[in-house]
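Computed from the coordinates by the stated procedures, all read-outs in this text should not be read as laboratory data. Not measured: the values here are computed from a predicted model. Cβ atoms are built from the backbone, for glycine too; each structure is taken alone.
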Structure 1
Amino acid sequence: MSPKLTLQKLAENLIRESSASFTAEDFEKRIQEKWQREISTSTLKQLKKKLSYHHHLIGTDSNEFLPVQVILQKIGNLPLSIRLGKFEIEKKVFFPGHRLIPFVSNGKSEPDLTFLDPEGKEISKEKQPFPIEDIIRYYQYSGPIHFPDEIKVNDWVPGKSALIVTAWDLSQIIRQHKLKEGDVLLINLVDYEKGIFSIQPCHKNDLHLARLKMRSLFTSMEATLSRLCDNDSFCSAGLEKQLLYTLYHTDETLLRVPAFSLTDFLESLTELEVATCEEGGGKLVPVWKNHPSQFICEEKPRVPRGETGSLDKIFRDLSQAFNRDEFVAILYTVMGSDAYKLELVFNTLFGGEGKLFRNQKQHEVFYSHLRRLLKKICTELKNPEPKVIATLRDQTVGIKLSLIGVLRFLEENEVGLKDLPPDLLEKIHDLDHFCRETLTRLADRSQIPDLKFIHDARLAIKIILPHAASLEEEIYYQLGFY
């Protein structure tokens, strides 16, 4: 006996069977014709709303949608180029990570993927622990379903903790084809739904002649993406959908390249950059849109104009290295602990020069906001808070204040961020990004964060604290500014 066809199942079937783009109105008409029964207005509204978030659909606005399967019929034969690094060659293994974008299906987690060797045989795979600093770069832009979430914590030396990932055995392919660092795996999509790919090894010299063609493709794609990202709904889509849609609308003559490399494409961008999606993973946004407020590692002159709106607007006007939520979280920690003196913390945050504000009105508006905040915080501190959340906030605030202290030290010694070694600058950016993401979630005591966030943040803080300490040592004692 066949299972009963529900309205949800019918909607799913219609989406998967679609062979062309369609509008929300087209979808409503088709589902009413197939269902042949009355559907309430609220139910239809819910069904149409789900179109925007469906894994197999890409929408450029709130009304028109393109099925992923239609896109794959045009570009599914385009190989992906994955350059093997020193770590993979030495370990003789392969980590797909974000390098499978845009052909990695959201219906399959990474351990469930299948890779076939040049002879069509399945390549063996095994879960193994690897040092986080060696492996994390392969998953920088991966979505939640593809990001490894198993961490083997080293309680004695947290900085040496390991990430448990699925590794595919490349020993035979490396030996047979004499692959070296910098050589390439050409990855062909075999079955999107089942997550099956085939691998063809390629020496790096074989792709040199195609560099001009690749450059033309990348330039065309960025121009298309820049136009599409003016639409908020497309700008909020994940990296996979953005690239699939763009490749589909790229001239076929430009697609006649040996392979597409995600990492090479991202490195070629000039007007766009990758930002973090709210649900995890990455998305492409215009550079100007990705920096509405200053990160600590951005270096811009302080020329305040006297903005007197919200705290966020005032902080942006003053080019501060923190936003309103971070400031509130810092106040919770400082006011609730005997380890800090408010005056010293304010000197760290604002420079302690007494010349911060553009004019008296801005000064008065800021302190009006501050008085209300302090009154609210003093009241809330009388009520107990889960220790795990308070500890997480306190540790993150400590890192944030340390970073701002580093920034003040560099300013005092007239050392620009651009003068720092790239690895130090990257470390500052990564630490600051963690602080901003975490403190934003911990700025409102009335909203208890979900358990997954707390779990992930607690694991991350164990890894991050040693890096924050080493950053201070490198800046204060090894760069020789005094």
Structure 2
Amino acid sequence: MKKVCLLVICCVILTGVRGQAIASRLAEAVAQLEKDPQLQAALVSIYIVDQSTGKTVFEKNSRYGVAPASAQKIVTAAASLAMLGQEYRYKTKLNLFKESSTNTGIIEVIGSGDPSLGSWRYASSSSQQLLEQCTRFVMKTGSGIQWKGIYANGPAGSVASGVMDVHLPDGYIWQDIGNYYGAGTSGLNWNENQYDILFKSGKTGDTTAITALKPMQDKLLFRNYVTAGKAGSGDNAFIYAAPFSAEAVIRGTVPPGRSSFSISGSMPDPAYSFLSDLRRALLAAGAKVDTFHSAMLAPPVKKEADSSSFVYQSPGMDSLVYWFLRKSINLYGEAFVRTIALQQAGTYDAETGLHLIKKFWAARGISSHQLNIADGSGLSPQNRVTTEALVKVLQFAKTQPWFKAFYDALPVFNGMKMKSGSINGARAYTGYHTAASGNAYSFAIVVNNYEGSSSAVVSKMFKVLDHLK
């Protein structure tokens, strides 16, 4: 008995010594990072806990609000899995209303805010497959009908002032908004609200030519000021356009000597793009379709007429969260925020969704002071989150039945499962790691206001995290 007690005491002492040793090494590593010339005016925030006990292993500036960039996505992902459920699926509905006396009808599409509708990431929801399914349904159910129009409607609060609303979070900058990663959310999203512009480029300094748009953007006029850059320069072109814009300005450079080089923009009116693509598919199949609109505006056939419906269901929330975290798709986070508002408050409203998310986390020990968020993706420079809050989210997730889906969705950087974040002057990492000793940690590290090379700062941050290995 004495031997057993002695062994237990020795293990406790050894664990304490190891904890002190790693804390000491981390303190030295962070002190070195703070002295680095790149970080002369920067703030380093770091928080690390023992996964099993929740006890703090090391912290520095962990209660200061910092710009987390896309590391903030873990906050939205965990809240969405908890508040909506990992089996939650969006439902998009296509209704056919037929007037037998005149052999006419209308086609109505009711969106649910599904951010994956038409996405190429899922075999079941690709734009081509979905358009084929809709076309087959219309041709089979409404054969010989003269369709007077295709209309779109959406969740409560998604249609305002006669158009399908496209929402952008507070703080999005002009350089982001017209590009794919700055896409707004609609009650009817399509192809992740993204389109591709294909350029043909010549010698360095020469003007470029736009050769194709995929999918077509019928309402958008492009003013192309993009030139061919230096060899190896990559994509340095930006699209400037707001929701419902009739024109887009493109500036910057693309690599020289390319017969086809693509950049991606955000659709100004996703609902219009979907209806346009659907009408083209129907006409190609031989259907008779007059016109279409991007919102339900006084349809020419009474909706009480004979009707039929086709319902498409999205992949489950666990699959959506996978791509949200793995590929850092901002649109998904903003759609989740509005969906939470719709499901819990009956309105497809981002401000309400953010309030509900903050309320959810406040009930779990994360105050609004630690979670000052303006969006669901981390793209807005107005966001301020503490590293302590990020780690509390990680610790909460570990106790939930959906944890495997959450954990599997995290990318791997530096041999660690963690979500990254990057906006101008800010880099962040937050996630989990089990050391060679068997000790498991939850951590978050954020650097704000550094200068110079981002890759150099990342390398220096990884050196700090290497002490957890």
query: If we compute distance in nm of label points 7 Å out along Cα→Cβ at positions 67 and 387 for structures 1, 2, which one ends up with the highest value?
result: 1
- request: Could you figure out which one of 1, 2 the value -0.63, -0.99, -1.14 for log10 I(q)/I(0) by the Debye sum over Cα atoms at q = 0.09, 0.14, 0.16 Å⁻¹, for residues 171-402 alone was computed from?
  value: 1
statement: Working back from -14000 (helix-only ellipticity at 222 nm (-39500 (n - 2.57) for each DSSP H run of 4 or more, over all residues; to 500), computed), options 1, 2, answer is structure 1
- line: The highest value of distance in nm of label points 7 Å out along Cα→Cβ at positions 203 and 267 among the shown structures 1, 2 is in 2
- request: Taking 29.2 as the value of mean projected area of the Cα convex hull in nm² derived from one of the structures shown (1, 2), identify that structure.
  value: 1
- line: Output 6.8 (distance in nm of label points 7 Å out along Cα→Cβ at positions 27 and 107, calculated) maps, among 1, 2, to structure 2
- line: Note: relative contact order in percent (Cα under 8 Å, 6 or more apart) at 24, derived from one of structures 1, 2, originates from structure 2
